Structure 1
């Protein structure tokens, strides 16, 4: 079976089960029997009783993770087996074991879900059951059990639950109050890198602001992207017909980072998965050849430049998209086996793609991993591969990942059924990994990140009942995206590519409408950010996240000696009065989208009310 979960228990009754006390979790159609406590390294039985008939067969999937003290996700336990098909009532008995001495083990989580095809998105029943190890965290267990009373998913529908109404607004000086209960997140100390090390970094040559779309999408919306001011675009997909988009990007002064897989045209792109090749070697060779072919066309001095007489906009290539998910090796239903296979194969893909790039176009940067970030899967994949292949960083220039945090603010920890997740915590995993390896950390990019809005607020797609807690208003989408860009220098992240130009893949996180190109607030807010801070360099952190308060001073353009300083302030939880020391009689404030005010300093201070919508403060 597999590994990932939620809490949903209506009754928990100790009873006899062999020689040890057990706990029964009565979940209506599903009844689960587990031990009351267990010892790491000692196998224990678990029983699943399905008590209702199903009209169509469904697969039961079981996942197994553990939490560290404090509730943060600590790791996956890869021994839960494979799914079982149920077409009627039935029983599944299995035996699980926690490895001895996992680091900081506080609580295990057993997640079970039913789905017609075994996929998470189509689950019809979901439950999370906490398991308490001997010597584990009883308070954390009690919290998990309490959450289990209210969380779960039964017959999720394509409907959105009760959501806050949205009224477009003209100004963002008026701040709102956040509601962490509605989207389940907490504010705790932010796991940032040491501030001194960050302030000592040289200014970046480019803005951290990027966006993700495919080549044909860029071509259609290039004028709007230029109006926003974005000069860094991630492209992906088949590239055989990308000439027009590449020429437009070159003429618009846009840098392109192109994520490559096997296949220049759509048919070969769809077929470019490991099962369609006779061996790992044949698969890696095909990828090598496609990378070389792409760079012969779009690399420096390539045939694209010869054809059009312009310099290619391609500055970096990515070696596969989310190789830890189904895009390289499709899901088989056995997640443990799939993960092991992907971790074994991807280093060969990195080496093959890197060899092709460095022999064909050594000036082009090589970006590796771009891992999917669901349930800390990205960090697990990155860590496991680097520990097994510690010389792999010799084969790439930039390490990328996708730290989605599912509706929570970029500074907060999202409460998931398996524990807590935050962008900063994930970033710390990468820092710690390279310290453990004894190697300098490579530059880090976030090649996907974003926040979804509701269909009734202008989104293209409906949200399933399982995803309602991940939805934000368009105003908060704008604030979160801008704050993520602003946090990039503090995190030591060079570039962030927001997913997506417009809503796609069931994800309503676009900057604009797909057909009309009508802007959302996020487009206006990003344009204003780029006007105020074209290439920001962090100079000072007066408030660095304690209790959700941020006050950062940036040099607007870190590559221009005469560039002015700009303060940007926000408070995650919303309206808060603060004082900012100020030299001079007055200051100019601009809100998130560019509305201006001039205020007077009083006794050498500016008195401001700030909240989730960032406020820019400059000399008038």
Structure 2
């Protein structure tokens, strides 16, 4: 077996302590309170989680047991019954939150709508009642393929209210992807829209659904929201317009209570090979995880206007646009379109206009903002912001510092969160006002989370050394299985080392016990006997003043194992040249050592990304290796990027 210790090359030592002002108002109070609660959550988990579940959730029937754990299957809060939609909406009625804004929506064309908790409750009840009339019952699966509009939230909560299991399909996916997901879970119903707006153009959602349902025998009905107004084909007997579907239906629906372990949603993540994996999350444990983390990690207050930029097609949208914030009675800002339409300052302009206080986005987005230039940020005050967050992948220190200085004006704490679709909720993160932060580190575990970094023999690696990241204890929001494929669930997550959940990431602990994630184990390269995480090479490149973004992949090399090939996009005003190429190679060698000196640096106008901002490294590996780009690329934001990269060959 090969050595699984990862050579960690980062040399980041900056530390930022919480301000006295933020400390004084932090929801958790103090570092001592965090340490006391964390120790209890690890040493007496059933006592801890039982108390939190009673405090944070509204139950119809109290649970009798906190945890049944038969590795790898967990059942949390056995015997209890509740309804997720009731926890997100009904319990706020009759309180001061009733007339508070639940959703503030802005469409890409500039249309704005606000729904109070009372109004959102009425819309969800009406839609749930209409779905019940259609014959939808507990356990039925519903596919949701929609733009980022309030009705997408209504559809999710209506399913939860009925006990139907939703699977939200990202609006950037192709008809082939819809077909695969619908067939895997045998969805009876698809909820979609005529289209959505993206960079001034219409994304033709209904047309994609029409192509998919030719080969989805389980689908009986398609409900279509009129959003963009263009002509679409409607199949009689199958397709219904949303507004006609709910017309005349009373806005009343008595929510039923469901078992703690009743399935809430299936969310498909792309597998490295073969069909997508349907990650299954259930009711009570998931809701507790996202409700608690929203309150603590975002230091949520009644007056906050909270903007998470994730699409609801991803787990971040489920957990931190819909379920976590609404269960806390938060005001959620939703935006439909692209961050650079009509100009690259759209986010900053909206933050100022709507008074956004909490902003949660991805490192890829932050690096895009850096590339577009500081001037777009400086046009706006951003004085309403009080907290920033990062999600989706490790954030490189230079992007962290830019975010801190330019967006946060050096006064907003940054919560750099590590978690996964499979974990359901945030697992490792600073707690604002409590945890001193370091650029690039997600710092310390949340309650009940026990991360360990081990080599291939299951031995803990010393601090400062890299290894594979595992979780040692079950937690309430963990995935329960992969839909229809429990064997794959066991093999994927629980066989790497017996008794441990394998996260698939490489990581290290530093001398303060802070966690640094160095990227997916799949992205760790073997260079002359050293295993190097690509994230650290990319961080070194982005620390050069000319570089906006970088992606590093390995090209097979007979001598070294892997040759490092770096794709680099430059900041506005920087010009590609052979001299800059050599300067960047030397810069990486100086920053992290000669062993990481890139073999090849390639300049690119853009990197191949999905619409959610994830870099498709698989495509870069194929280009670096001189081969053709194979496999599904329908989720690409911009197809011309691949053609441009190939023409550089």
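Ranked by mean count of other Cβ atoms within 10 Å over residues 399-406, structures 1, 2 are led by 1, which has the greatest value. Taking distance in nm of label points 7 Å out along Cα→Cβ at positions 255 and 455 as the criterion, the highest value among 1, 2 goes to 2.
For structures 1, 2, which has the highest computed value of distance in nm of label points 7 Å out along Cα→Cβ at positions 23 and 431?
Values: 1: 3.5; 2: 1.5.
Top value of distance in nm of label points 7 Å out along Cα→Cβ at positions 23 and 431 goes to structure 1.
The value 21.4 for mean count of other Cβ atoms within 10 Å over residues 175-182 was derived from one model only; which of 1, 2 is it? Display every interim value, and only then the final one.
Values: 1: 15.1; 2: 21.4.
Only one of 1, 2 returns 21.4 for mean count of other Cβ atoms within 10 Å over residues 175-182, namely 2.
Assign the value 3.0, calculated as distance in nm of label points 7 Å out along Cα→Cβ at positions 263 and 295, to the correct structure from 1, 2. Derived from the structure labelled 2.
Rule-based calculations on the coordinates, nothing more; no lab input. Note that the coordinates shown come from a computational prediction; the quantities given were computed from them, not determined experimentally. Cβ atoms are built from the backbone, for glycine too; each structure is taken alone.
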